[in-house]
Structure 1
């Protein structure tokens, strides 16, 4: 388990550091819609699930956001501030179906 925040990508700057996926990964520092890069080096698809806290206006739990990252590919998704959990220091929890050969980075 690790917590990582956004990295700033700049022209001719340092390379973005990709973090190995692990059970219990979390994202910090999301204050606006922010890109997340996931690289799946596995021969099969991997699912990433984000379970936003709270309820809809109708009193039903907010739906989980599920992303399927195809085998041997890079995938970019958007993290929304509404995914933050105020009961967990405003962190966003990531749940991976598999962590083998999966890396990720948040790019602010």
Structure 2
């Protein structure tokens, strides 16, 4: 196994152990009743009177998303976003090592 994967596996196991050891909080006794009242009082959304307006809005949203993606790709931000994961992994490893000393 690659050392990086071993480290990730150990970190995951450590975090799972911490989660298992956390005390569980009990919900308020009225939680179920409040949720059920809220569900029953929710209004059913009306269907749009003009179905073409919904389609037009979907097209506009699609074009905006495409334009934003193209802009991000051209500016190189997508590449930076893709490499954030490795930075987060390094930070978690650093925190893990630091927590072992505390």
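Just so it is clear, none of the values below were taken in a lab; they were calculated from the coordinates. Here the structure is a predicted model, which is why all the values come from computation and not from measurement. Cβ atoms are built from the backbone, for glycine too; each structure is taken alone.
Table for the structure above
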item: Winner on distance in nm of label points 7 Å out along Cα→Cβ at positions 36 and 92 once structures 1, 2 are ranked, highest first; result: 2
item: Test item: Rg/Rh (Cα atoms, Kirkwood Rh), for residues 28-67 alone calculated as 1.35, pick one of 1, 2; result: 2
item: Label whose coordinates, when volume of the Cα convex hull per residue in Å³ is calculated, return 217 (choices 1, 2); result: 2
item: Structure responsible for -25500, with helix-only ellipticity at 222 nm (-39500 (n - 2.57) for each DSSP H run of 4 or more, over all residues; to 500) calculated and labels 1, 2 on offer; result: 2
item: Structure responsible for 4.6, with distance in nm of label points 7 Å out along Cα→Cβ at positions 20 and 76 calculated and labels 1, 2 on offer; result: 2
